[in-house]
Each structure stands twice: as structure tokens, then as C-alpha cells.
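Below are structures written as C-alpha cells.
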Structure I
Amino acid sequence: MSIEAYYALCAQLGLTQGIPYTPQWSAAPDFLQLIVDHVLTDKPQTIVECGSGLTTLMLARACALNGGGHVYSLENDADYAANTRSEISRYGLNEYSAVLHAPLIPRTIHERNYRWYDVSQLSVQDIDMLVIDGPPGFIQQHSRYPALPLLLEYMKDECTVFMDDAARPDEMEVVAMWQTQYRNTTHTYLALERGCAIVQIRRSR
């Protein structure tokens, strides 16, 4: 991981007052570049993010450069959510971002039990970009699987999903589960530093 790559992204986005980088939790620069480029090129209007932090700041800044779009971040850690909100405010990006404290609560999907974000505060429709970088994998097996079954009803007919850490066996299995259950999806794997799964959702209401 090259810190220079972060500096290049900051220069591209005009983030000149520092960034909330943490070695353990922050996304790698190649994944950040990928999702930022998607926002700048495709101009999604409703972005939902599982997990918050540096990704939130960069996505919100990309929306600001576009003159539109909004990032809704689900964050299970209250202190981390507050820190991300502080960074968003520091850069004057509140118009483009909302960081929701969403504790992990029990959910049952296809007769399996998970802990996943409480989405009761997420009052959005027509999600056209979903970024999955949580919950942490150590919490449970297939920790990121619930994202698709629980958010599908809120998505536009076409939505692009980016899942970080897709080189890990657990995330590979999650993508395979999605493909089995949702036939109208296509999957592309990118061999980024930590791997990225891009899943295209196409459905009819």
C-alpha cells in the first residue's frame, strides 16, 4: 500500500485538510480510486455504504464535484460514526452525506441468523450504488451477505454494487450465494490490493 496513492486521490478531489486514514480499517487506495471514478463518471444519485470513514469522505466529495448525489453510510460503531460526521462537516459536505448510527441487530435470512445493520433510519429509495465494506468479517461467517437481500427492495432497477476485501474466501462465498439466489446479476472480480467484487443488479419491479 503506497501512501502516495492516497495523496494523489486527495489532490484529485481537493481534500487538502487531511483525511481520516487508519491503517487497520481504511480502504486501500485502488478501491477508493475505483469507487470515486464510478461516481464521477456515472453520477449515481443515491449511494448507500456499509461502513463509514475515508470512503464516506471521498464519495461525498465526488458527489459535491458532480453537483449532486448523496451518500448514506450505515455505521455500527457510534464513536466511529461521530468521527466520520466530524470529517464530513470539516469539509463542508453535510449536503452530500448522512452517517447513520446503525447498530448490528439480529436478522434471519433463509433460515440463517445474522447480525446486520439496523436500517430503520434509512429512508431512501432508488439506490443506484452500493458500497460494502462492513460489517467486519470477524463478527460472523458471511458477514456481508445480508446486504443484498435486505437492501434489494430499495434499489433502482439497475444498481452497481462494489464489495471490498473480495479476495477473502468468505466474500467469494458471499458472491456465489448472491449469484445462486439472484439470477439477474452479473459479477466481475478485480484483482485489486484486497480484491473487489462488482455486482450489477438488473431487475424489474
Structure II
Amino acid sequence: MATLPSLWGRQVLPFYGALLALVGLALLMDVVLHLADAVWIGRYLGIPGTLLILASARYSLRKRKIIASGKPGKLLIEHERLTWLGSLLVLVHAGIHFNAWLGWLALGAMCINVASGLTGKYLLGRVQKRNAAKRKALTEAGMADDEIAERVHFDTLTFNAIKQWRVVHVPITLAFGVLALAHIISIFLFWGWK
């Protein structure tokens, strides 16, 4: 019987790769804007980024039956894409500027929110299917239940940890919303309207 690669190498590392790709692309875009002497563009990318993130909330509203229109599967895909793109724009908007603490708190909450959302998207379903396939393969190979449990112990612990993603995702979404709103209000109050 061929052994299946570990859950860590097959699922967890690619998840972190996807998260790092988002941050890497944001940094690349920020560098390009700096090199092109167009940093001012980044200042305004927070607006469409925030609007995209807000538009992605249709999935959550549908899932909680607050709205009735839209197919959940299609709305989930829309949610993932709009949130990823909106987060990218907000990350470029934040750039490498350390003068706005409220904005940085909102950005930190958004990053935690994106990470927890990616956990749900990339890991939970895949891990569950992979664990079931691994257990089935080991059972078909004639292993005893105790030996199977020992072989999948680390994978089971990893899966149980990943299942807790909603515990972080929902409250951090609320925190991100409050911090982002406070950041937006402070911008309107203190912007140099000329």
C-alpha cells in the first residue's frame, strides 16, 4: 500500500502559501506604486477594497437567511473572490505607512479575518475528505482500529484544531468592521479637504 503524504505537507503548507501569496502580491503592488511615483493611488484603493469586502457579505446574509436571493454555492465563490480582491486593495492601501494606528488595527483584524476565512475554504473540506480516504485505505489494508487511530492521530488533532476556525472568523469579522468604520470616520473627520 502506498502511504499518503502527511496532512501538514499536503494541506496546511499550501494554505499558508496562498496567504503569503496575497501578502506578497500586495507588497509587490506597493513597491510598483512607489517606483512609479504613484503612491497617491494606494491612498484611494481602500475605498474600492472596502466596497468589495462589503459586497462579499451577501454570502453571509444568505447563509443566515437574512436575504433569500442567490444560490449559496455561487455566493460563496463570489464571497471568496470579492474578499480576496478587496483585501488585496486594502493591503496596498495600507502600504508601509506607520502613522495611522487605527488603520493598522483594522488592517490587523482584516488579516486575521482573511486567514481564518482561508482556513475554512482551503483546509476544512479537504482535510475531512483526506482523513476519510486515509482511514478507508488503512482499513482496506487490513489494519486494526487501534493501529489506524495511532497512524491518523496527528491528522485528527490537526483537523480538530482547524474546525475551530469559526470561533475566530465571526468575532474578528465584527472587530474588523468596527475598526474599519472607525478608521473611515476618522478619515472624514481629519482629512485635509481642500
task = Consider the structures I, II: one of them gives 25, 18, 18 for semi-axes √(5λ) of the Cα gyration tensor in Å as calculated from the coordinates. Say which.
result = I
ask   = Here helix-only ellipticity at 222 nm (-39500 (n - 2.57) for each DSSP H run of 4 or more, over all residues; to 500) has been calculated and equals -10500, so which of I, II was it run on?
value = I
query = distance in nm of label points 7 Å out along Cα→Cβ at positions 14 and 94 was computed and gave 2.0; which structure, I, II, did it come from?
reply = I
request  = Figure out for me which of the structures I, II the number 12.9, 39 belongs to, where Rg and Dmax of the Cα atoms in Å, for residues 22-109 alone was derived from the coordinates.
outcome  = I
Read-out FRET efficiency 1/(1 + (r/R0)^6) of positions 46 and 142 (r between Cβ atoms, R0 = 41 Å, to 0.05), computed value 0.10, structure in I, II = II
inquiry  = Among I, II, considering only relative contact order in percent (Cα under 8 Å, 6 or more apart), which has the greatest calculated value?
reply    = II
message = Using FRET efficiency 1/(1 + (r/R0)^6) of positions 102 and 126 (r between Cβ atoms, R0 = 25 Å, to 0.05) for the comparison, can you identify which of I, II gives the largest number?
response = I
Origin of the value 0.95, where FRET efficiency 1/(1 + (r/R0)^6) of positions 134 and 166 (r between Cβ atoms, R0 = 25 Å, to 0.05) was derived from one of I, II = I
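No value in this document is a laboratory result; all are computed from the given coordinates. Nothing here was measured: the structure is a model prediction, and the numbers come from that model. Cβ atoms are built from the backbone, for glycine too; each structure is taken alone.
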